[in-house]
Structure formats: C-alpha cells, structure tokens
Structure 1
Amino acid sequence: MYQSKLFTKTRKEAPSEEVAKNASLLIRAGYIHKQMSGVYEFLPLGLRVINKISNIVREEMNKIGGLELKMTVLQDSEHWQKSGRWDDSVVDNWFKSKLSSGAEVGLANTHEEALSSLLKQYIDSYKDLPIYPYQIQVKFRNELRAKSGILRGREFLMKDMYSFSRNQEEHDAFYETAKEAYKRVFTRAGIGDRTFLTFASGGSFSKFSHEFQTLTDSGEDTIYLDKKKKLAINKEVYNDEGLQESGLNKDDLEEVRAIEVGNIFPLGTKYAEAVGLKFKDEKGQSHTPIMGSYGIGVSRLMGAVVEVLATDKGLVWPENIAPFKVHLISLKQNEEAEKIYQQLQEAGVEVLYDDRDLSAGEKFNDADLIGLPYRVVISEKTIKEGKFELKKLQEDEANLVSEAEILKILTS
C-alpha cells in the first residue's frame, strides 16, 4: 500500500475524552475512529489487524474440530424467554427494539439459546454428537460505562464457540483441548508469555470457569498469580475454598492486575434443556447434550496487545498481527525506493510504502506511531553506498544492508 493513498492521517494528540491507552494510541495512529462512546470504527490499518487476529483464532478453532457458521444478530425473544434471560432484571445489558409488527427483538450479546434452538433441526442421535460450532461476529452489550476503549465497548467483535457433548467425560476432554488451543492463540498474537489460565467463578454451572488473563498495570481485574505453576485465581474466588479447589497455595501467589482476553465456561444442560434440545442414545433413550462456551474478544485482544506492548512513542505490533510487516520510507522520491517496493511485493512481503512528500522527521514520527515490525529507509546517501537502512522495531540501531540482504531478511 502506498501511504499517500491511505486516507487516514496520524494525529499529534488523542481526543481529550479518551482515557484508555489503547483507544488513544489507535486513534492517533489512524487505526480506529470513535463514532460514539463505546463504539469504534476500524479503519484500513485497524481492519488488517482485526482480520489477522480473526484468522489466527479461526485456524486454532478449526484445528480442534470447530465448525464456523454465522448466526443472526437480531434475536427472537422467544428463545431467550425460555431460559429467563430475556428479562432485563436477569440480563441488564440488552439492546432491544421493536419491529413494525410490534414484535420485540434484541441485538445478540451471546448465542447459547439461539444456537441450541437451531440445532434442534439437526441433532437427533448420539451419532450427531459431539459438535463444536463457532462464529466470529459483532456483539452488542449496553454497557453502563464504556471508558476502556476497545477493551469494553457497546459494539465489539467476538469469537464464541459452543460445545455439545454426549456425556461429561466427552465434555471434559474437549474443555481441556480448548484450553491448549487458547494458549496457542495468545502465543501467536504475541502475548502468550504474559497470559495465564485463571480460575474464576463458574456461577450456577460449576465451581469454576477459566479465564485467560494478560498481565498489565492498566488491567480491570485483580488476580493472584503463581508464576511457577503459571496459574492464577481471580479475586472473586480468592478464598479458602477457591484456593483448595484450584490447588494453589496462598503463600505462592502475587497480587497483580490483568486484562481478561478469553474465557471458557462449563454450561451443563441448562440452555439445551430450556429450548428442548435432545438426542437419543444407542438404546433409544433421550438425553440432553452437555454444553460449554468458549469466548475470545477479537477486538478486545487487539486492545490488550496495545495496552501491554505499546510504548510512549507508539504502537508495537507482533509480526503475526501487524497490518504490514515492513514500513518502507523514502526520504526523497527515487526509482530505487519504487524498485525495492515492487520486489518486496512480488516476494509476498506486506509493505506500507511512505511515498509522501514530507520531511524525514514527520515520516519517522508517523512510523514510530504506526509501529510496524521492520523499517527500511532509503536515502540518497545510502543509495550512493549501495546500502539501505534496515531496523527492527524497538532495536536501537539500524543496520546498513544490501538490496539482496533486505529481501533475504524480510522473506525469511
């Protein structure tokens, strides 16, 4: 992409009402635009990041047998009334509206009831199970406060997977498989070394659910971490019973702040029973599938990466989710810069080429803010030497390398 064709512009200052680091930097760097409180639009750079995170999530869910689908955002109140979750006193963050016919509909915040109802059309026998449908879809939650940027919005992108198993043993086996898949997602997104499986409340379904919490001083949650075991427990279940059940020792725990980037949750049979989802076993006897839910906030994960890795200068994208691999900066328009750009493109390297007629200082400041993994600088001085500056993000010094070396390093 030629940067001169990118309609978004960087900003020296973030909007004064933004208090979250992630929103402030992403707006300044031209990745997102704030439409209203808790609602953000993803601009070309931001969409590339979101798509890369989504693809990582998709690949890992497919590896464990996930079946991707896309359900409707508009929700029929009938499904939710059966479970009791249409009632605002039970779920207080619905967005609801009325059709011209007078029927009331909601904007989906999750999909347990709707998916269970759908599967009544397709599940009849034990041979139809287990199944693991998932989607990556926009969700809506009417948050009372939305001051955390894209970490907690009223409209956000989420991956929600649901498991339907024949018995508890089958459910438990997949639950453990999902834990490992989640670890791979966060490792590939660049924050695996500071993201920890965390025991949390299981509500009415089980003693525990499990969250994946990423350490950062700006986190919304307080957790207690055993660094040796790489396990943590959420403050909400940090008591004698919680410690005993989780196998954690109070003396080994450190109180830290963290951002929840994913969760997995045993659901039992509650939602399947509510809508009448059944299957017959080998003897023809009827049973209710055991469910689990598995969520990753895709846009939330993007915000968490910013909170954890960004510096005072700007964003710092891990290579797997960066919008482009390299920022090519030409200090003066020349044929050599265009040649390098075309060669990188042909080699399959994603390049943002700063071909704008601006000062070197302006270009470097923008590059710092945008935060791509590599930077190649082409100037008249280095061209005369047959060399180009190649710098990896966060390294202090740039290296002078040849054209062939640039291609070798960036395609390896």
Structure 2
Amino acid sequence: MPELAFKKFLDNALCRSPYIQRLVVGFSGGLDSTVLLHLLMQMQSAHKRELLAVHIHHGLSSNADAWANHAMAVCASWQIPCTVRQVEVMRTASLEAAARLVRRDALCGQLQAGDALLLAQHQNDQAETVLFRLLRGSGVAGLSAMRGVSTINAPEGDNWPLWRPLLGVSRGALEQYARQHELTWIDDESNTDTRFSRNFLRHDILPALQQQWPAAVTTLAATARRMQEADQLLQELAEELAAVCIDGQQRLLIPAVQALSSGKQGLVLRYWLKQQGFRLPDEAVLHQITSAVITAREDAAPRLAWTGCEVRRYRQHLYAMAPRQDIEQKWATNWDMLAPLMLPDGRYLRVESTGDIHIHVRVRFRQGGERLSGRGMTHDLKKLLQASAIPPWERNRLPLLFCGDALVAVAGTSLRSPEWPNGIQLMLEPAVSGAT
C-alpha cells in the first residue's frame, strides 16, 4: 500500500531538510495528485507542516472550469488551502512541452522560502519516462529519469526543493488506495489521446510490453534507479577530471583534455558546459569539438556554435560563451567617470576610486593603428593585446579610453599609460540580462 512508502519518503526528506515548513502540492484533481494530497492530509499530525494545493487552469479543455471547481471543493472538504492559477499555453508543435513549461512557471510562482514542491508522478510514469528517453537516444543522465528528491528551476533563477514521494508506487496501488478511501477524482480526456507521445507509450506500448514481460514497469523503474547511481559516479569522476582540465577562469586546458580517452573527453566537455549553464549540444557537435576544435592548429581560430552557446579555441585553451553581439566599431562617447557608462552591447564600464575623480575621457572601440605610450616608449596596441593573451574575438570589444588624442587605458586589461591617475580602477561588467 502507498502509506508505508509515502511515510518513509516523507520522514527521510524532512529529516534531511528540517527547514521545510510548508508542503506545496501540484494538484490537478486527477487520481495521482488526489491520493498524494489525501496522504499528506491524513499524516499532517505526524509531519506537522502547512499544506497548500495549487491547481493549474490551462484552459485547454472545455472542462477546465469544472476541474478547477472540483479541486477547490475537494480542498475545502479537507480544510486545505487551494490556489487556482490560470495560465495561457501557446499552441506550439509540442503542446505537451508548452503546457509543462507554463505549469512549472506557475507552480514556482507560488513558492517561497521554506517550501517544498510535491508532485504525484508514480512508478508507471517513471517507466514511461525511461522508455521515452531511450527512444530519444538519451545517455546515462537522461535515463536516470525522475528523481525522488531534486530541485525545480524557476524562470527567475531560484532553485526550489522538488519531491516526488510516489515514484516507487504503482498506479494500480494508487487506484486501490483511492477506492478504499472513497476518493473522487477527475479524468482529463487528453490523457487518452495517443497522438501525444507519452499517451502512446502509456496506452499502446507499455501494455503490450507487460503482456510479454509482466514486470516491465518495475524493471524499467529499477533501471532508472541504477542509471541514477551510475550518473552519480560519472559526476564524481567528472569533478576529479575537472580539477585537472579546467582552470580558474573556466577555460578548458587543451593538453590535459587531449591526454584523456575519448569517453573521458566527452564527460569533461559535458561537465564543463553544464557548470557554466549552457545547453548541452547533441553528440555530433560534441564530436566536432573534440575532433576539429580541440585538434585545430594553435594559430587557427576555430568556432563552433549551437543554440545559446559557442565554443572557441585560443592557443592552448577552449572557451565557452554566449553568442557575442556585434559591436558598432564607430561608436564613441564622452565620459566623466562619475556614473557607470552603458556600452552599446549592454555591458557597463565603471570606476572604483580612492579619491575624487577629476578626469574626462573619450571612450570608443578599436579602429586600428592605436598606440599606447609609457616609460619613454610607444607600443602598438595590437601587439600589446597579443602579449597579454587577450583572445582575438575580445580585442575589438575592449573599450579604449582617450585623453585628447592619447590612449590612456584599455578597459578589461591592465594596460595603462603613465597619464592614468593612481587610485582609479576600471571595472568592465557584463550585460544585465535583457539589456540591449
């Protein structure tokens, strides 16, 4: 029965996270979430946490209003606060994915410090996820499927605790529990539409598999657990390799990577990109990074891009970055350095000073032929940037500061002329998200 598995999960989760004061349930009103909410209500005297049910009104069905009313009525009868959030789902090629995203955002919008979000996915859902990802060609991380304890990422960047207490419980056991306790629930007609991939697996594929292999669901769920263990071991290995292959500036050290086997190279690359928050490319792109970018001539400037990221090589380092916005090279402006200066690409230039600032400068980008004077000598800026190991794609993006016709400082570097005042530090800061 679900009670024992649920109580064991909840006791362990609360023991590991005693700061959790409220349990927020994604409550569709269907069988799974109804059982989950009922279990929480039944055991509230033991776990002593506030409850909140959140119902997401997608508006995709003519029954959506009735479902919301049902959810509120159930919660009222159980004396559990219920919030209904109405959302709009864009009708894209993947309606499933679009609905999942807006539901995630709406649920996250109800969370606050001290909350954990509980969802009602069960063992059959886990089996479907393993099959679905297997057919998409996922690796170990993908086949790990859903985890009992994880986090959910909000659009604002917050990470909230996400618990799935019923992953070890079959749908049959949930149905038996619901009948025993005379629970009522809604049935979403879209769950029987086999045009959706997961419904096709649920109604056509898994039953056929279970006819031949009755334990298919539990076996697939067990595979997910083993993949989670394997993924944990791979992450530990990746961290060990990263200590040797990634420097303090988040650059990949090419000689160290080339000394690894192909499997370890791929592991390090995925870890490196994931740590910086970039979307992982497909296997073909990863192969291109190891076979073309890493092995390129040292004087070459290879670049490989995919959605939201590009990888470049310079000398013995590999760099990952968001795609660079083109710079208007003819841009220029006067600056008194008293307030931060916003650059055309959204970056900011500001100063930190130990005293009063009595200098006005002209700020622009490289146009070619600039020279920096100092110690009785005049140096070509291009050669100075090369000597400073500034990557080529960054050189034209560095703001140059002039007093009259004389170049006195290059922001983002340590290059200064003797005319630059002591005690004034230039700070070049990245663009704020959403800046243009």
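Throughout, read-outs are computed from the coordinates displayed, never taken from laboratory work. This one's a predicted model, so the numbers in the text were calculated from it and none came from an experiment. Cβ atoms are built from the backbone, for glycine too; each structure is taken alone.
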Working back from 15.9 (mean count of other Cβ atoms within 10 Å over residues 97-104, computed), options 1, 2, answer is structure 2
Calculated from one of 1, 2, helix-only ellipticity at 222 nm (-39500 (n - 2.57) for each DSSP H run of 4 or more, over all residues; to 500) reads -9000, and the structure in question is 1
Comparing mean count of other Cβ atoms within 10 Å over residues 321-328 across structures 1, 2, the largest value goes to 1
Comparing mean count of other Cβ atoms within 10 Å over residues 57-64 across structures 1, 2, the largest value goes to 1
When mean count of other Cβ atoms within 10 Å over residues 209-216 is calculated for structures 1, 2, the one with the largest value is 1
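For percent of Cα pairs over 30 Å apart, which of 1, 2 scores largest?
2
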With FRET efficiency 1/(1 + (r/R0)^6) of positions 105 and 129 (r between Cβ atoms, R0 = 30 Å, to 0.05) computed for every candidate in 1, 2, 0.50 is reproduced by structure 1
For distance in nm of label points 7 Å out along Cα→Cβ at positions 329 and 353, structure among 1, 2 ranking highest is 2
Output 17 (relative contact order in percent (Cα under 8 Å, 6 or more apart), calculated) maps, among 1, 2, to structure 1
